Structure P
Amino acid sequence: MNIFERIKSSFILDLRSLAIFRVAIALCIISDLLSRFRYIEFFQTGEGFLPQRLDLGLQRFLPHNWDNTYSFQVVLFCLALIFAVMLLVGWRTKLATFLSWLMLISLHSRLEISTDGSDIFLRGLLLWSMFLPLGSHWSVDSKNVDQNKKFTECFSLGGTAIILFFIFYYFSAGLSKLNDDWLVNSALEIILRQELWLRSTGSILSEYPGFLKILSPTIVVFEIVAPFALLLPHRFFKLRLIAIGSFVVFQFGMGICLDLNMMPWIATAAILLFVPSAFWAKLSPQNSTLHSERNRLKNTILIPLMIVVFGGFFLQKAGGSQPASSVLYTAGLYTTWSFYDHPPQVDYDYRIVAELENGKTVKVLSSLNEQPNWKNSTMNNLWQNYRFKYYLETISYENTEEGHVFLKWIVKQWEAEHHGIEIESADFICSETDILKPHGAVSEYLISQY
């Protein structure tokens with residue numbers, strides 16, 4: 001086996017692994033859509049607190065930016081759900097993959113201020129998936145294929161691209177942590193002081209600073225080294241399975257300590273791509289047959305795309321700027337992720353105090369840590385919604401336009417619940433706690449005033 005064959009063997013994907021990846025990623029899309037449904041009016045319509053942006057550029061051609069009425073956004077939700085179910089069962093898989101990607105980037109363009117690293121990762125996975133035979137096994141599409149002509153493994157540029165995309169995403173996260181905060185100090189200890197995202201397990205773990213000081217540099221080493229362990233040739237399938245298991249433990253370990261929304265699930269779906277053929281052979285012995293794809297049209301698209309995307313990664317690391325970065329970001333072709341590259345310096349909390357026309361003072365919001373008392377149950381749940389808290393953290397600056405829009409919206413919602421009572425003035429206040437040291441100082445500033 002020559003050197004090319006050895007490298008090639010690291011980028012071979014098992015088609016059964018692609019099938020479970022397809023199912024898993026479709027379930028992630030469905031779960032994400034369902035979690036958003038009750039908040040469509042708040043996030044996606046003209047009646048919500050996210051006004052439609054005027055500087056849309058090419059994004060104005062995406063469907064979620066065509067109309068901001070509730071009924072239109074619900075229709076788009078239903079279409080996205082249908083496409084995700086098509087992907088789940090593998091019916092017209094290539095079309096379903098493309099349409100699911102299109103609806104996803106469209107939704108994210110409408111909600112750009114509340115999108116995070118997991119959203120970028122998901123749309124990137126879907127984009128590269130369009131070049132993969134996701135429906136070749138365990139799908140409606142595969143029922144029409146002669147079982148004797150089915151391949152079990154595939155080597156293609158599309159497969160190479162999605163493997164590199166996963167590796168670069170995590171590798172870049174590790175590279176961004178090569179600083180004293182992670183290698184010398186205890187970044188995790190500081191991160192676990194930020195109660196905005198803290199879960200109960202993280203709260204327990206925060207009581208062991210000595211362990212966290214060891215764990216911090218360990219995470220950096222893992223994110224830099226472990227992705228390349230996934231490239232081990234299939235004959236080292238046991239080591240590869242250990243690497244896969246390590247990623248799952250790593251993601252869910254982080255996920256039970258911090259509120260990371262969909263990231264642990266999306267990352268687990270992605271890691272299924274790397275399950276080697278030897279694993280399936282243990283479950284159901286059969287001869288492995290390899291198909292090397294040579295599609296000129298597809299490769300003509302993929303080669304320049306891969307040069308721009310992965311070449312742009314090194315260009316960025318060298319201090320340059322990636323060409324067409326905004327387009328690549330929207331499409332899901334961003335290969336860098338700087339998840340907690342430096343620990344946060346403050347923890348945020350919020351309160352909204354209003355003065356009524358009759359002179360009384362009311363607390364519209366006392367704290368994110370206190371259960372609000374709205375008649376509308378959706379409003380009560382909103383304050384603990386991940387994407388809403390991410391939005392609040394994003395607009396936590398003095399005198400922001402987004403802060404003004406949000407405060408006007410919340411005043412309108414409160415007055416709608418209290419018929420005949422009007423708010424004369426209101427203050428939207430952010431409380432910052434210094435978390436660089438235990439029991440840090442607390443300061444407050446005004447985000448917006450009504």
Structure Q
Amino acid sequence: MSAPPAAPRSRRGPRRVAALAATAAASLLVGLLGPAGALADEAPADSITSDNVTHVTHVSKPSAVRSVNSDLAFTGDYAIGGNYDGFVIYDISNPESPQVVSEVLCPGGQGDVSVSGDLLYFSVDYPRANEDCGAPAVPTTDPNGFEGIRIFDISDKANPQYVSAVRTDCGSHTNTLVPSKSGDSDLIYVSSYSPSARFPNCQPPHDKISVIEVPHDAPEEAAVVNEPVLFPDGGNHEQGNLLLPTQGCHDITVYAERDIAAGACMGDGILMDISDPVNPVVIEQVRDENFAFWHSATFTNDAKTVLFTDELGGGGAPTCTEEIGPERGANAIYQVGGTKGAPELDFASYYKIERHQGDQVCVAHNGSLIPVPGRDYFVQSWYQGGVSVIDFNDPKNAEEIGFFDVDSRVEEGVQDNDTWSAYYYNGYVYSSDIERGLDVLRLDDPRLRAAERVRMEEFNPQSQASYRPGRGNGR
């Protein structure tokens with residue numbers, strides 16, 4: 001197995017709310033574990049990978065963009081890796097030997113990325129003195145601080161060009177690409193949160209998202225075109241175990257072909273009608289007493305099921321333990337009933353990895369479908385719990401069928417993984433690791449073989465499209 005030497009691990013806390021989230025997470029975990037709870041710290045498995053997962057290669061972080069790795073987007077033969085300090089473009093034309101094509105140093109965190117043709121959209125969630133890439137950090141109390149979306153022209157992958165920036169209230173923690181109905185522009189749903197009366201650019205209540213329109217032929221004219229309020233009643237502020245109450249959304253996944261979106265919004269899970277994508281409308285809302293932080297969502301290809309994730313502990317706590325159990329920090333799988341205009345989310349089951357991780361940071365995080373037509377498989381990051389391959393064809397009985405988990409308790413001397421996102425793209429799984437860099441996996445499982453025939457020209461995991469053999473989520 002290819003792996004870099006062991007190195008110290010670090011994690012940067014969430015924007016604005018690091019202290020609050022850490023305190024809330026600690027209080028929640030104390031409540032779950034009881035006083036002086038001790039976590040078993042045994043090896044989670046007998047090997048780094050299951051027999052049906054092959055770790056084909058590893059690419060360490062490049063020289064310039066060295067902060068926290070975050071999300072991924074894909075276009076053609078390229079993967080784009082977001083980072084709190086900017087982004088990296090990898091040539092993956094040979095997936096078993098990726099090459100760094102370019103690095104763009106443009107700090108601002110969170111570094112969430114979406115790609116549309118020659119345009120790249122990059123989330124800025126930590127205030128900077130101005131819109132320039134080299135602008136220094138400023139406090140959230142600075143009224144002139146910039147947060148929002150940066151737009152880059154990546155037509156020349158070796159030399160991306162900064163085009164423009166759009167300010168959004170409370171910045172951009174995540175962004176979701178939404179095709180416009182006209183086809184001559186992109187819409188971007190911007191999710192952000194943590195308002196405070198002390199923050200001039202992030203005032204409460206913040207029960208909304210921002211919608212940016214980007215004309216394809218004039219991206220420098222991009223602008224906010226709407227700020228729809230999703231929670232006119234304020235959302236979920238009553239549930240006692242929430243990491244944060246509802247205040248906008250953490251992330252949104254759209255399925256534009258079906259005019260529907262799923263939002264993971266701190267204390268609420270929602271479905272939205274996006275038939276008028278500039279004016280999304282909430283049409284279903286659910287809560288779960290076991291969920292502390294509704295984090296992300298994924299539809300099945302037939303849109304009959306939605307998988308939501310709970311980021312218990314805010315991504316900074318060991319939650320994959322026997323003490324915390326299988327229903328917290330897990331995925332919640334819902335089946336979609338009702339009618340097209342009035343869908344109903346019906347709870348089916350929880351899924352959580354059973355490879356207990358002891359004192360390592362582990363919780364449900366970002367993943368994508370493995371595009372096996374007519375079947376429901378999912379690949380997902382669990383921070384230091386590694387990558388899990390999940391069969392949820394029976395929504396009431398999801399199970400792990402494969403894994404990748406670099407752990408020094410299993411193989412001495414390796415650098416523990418800390419994977420932010422894991423996505424299937426054109427025959428391989430790409431894992432963006434917070435500290436290690438980029439890992440590439442191959443799934444050697446007859447149940448998943450049909451996915452290799454689904455080819456994508458472009459893939460933003462939070463912007464789903466339907467697929468069938470020989471045709472994928474592409475332009």
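FYI, it's all coordinate maths here, none of it is from the lab. Since this is a predicted model, take the numbers as computed values, not measurements. Cβ atoms are built from the backbone, for glycine too; each structure is taken alone.
General remarks:
- Identity of the structure behind -1000 (criterion: helix-only ellipticity at 222 nm (-39500 (n - 2.57) for each DSSP H run of 4 or more, over all residues; to 500), calculated), options P, Q: Q
- Label whose coordinates, when P(r) over Cα pairs in 10 Å bins from 0, in percent, for residues 90-201 alone is calculated, return 11, 27, 29, 19, 11, 3 (choices P, Q): P
- Which of P, Q yields 54, 50, 48 [Cα extents along the principal axes in Å, calculated]: Q
- Distance in nm of label points 7 Å out along Cα→Cβ at positions 282 and 354 from the coordinates reads 3.7; which among P, Q: Q
- Highest-scoring label, criterion being mean count of other Cβ atoms within 10 Å over residues 82-89, among P, Q: Q
- Given 19 for relative contact order in percent (Cα under 8 Å, 6 or more apart), calculated: source structure among P, Q: P
- Look at FRET efficiency 1/(1 + (r/R0)^6) of positions 250 and 402 (r between Cβ atoms, R0 = 30 Å, to 0.05) for each of P, Q: the largest one is in Q.
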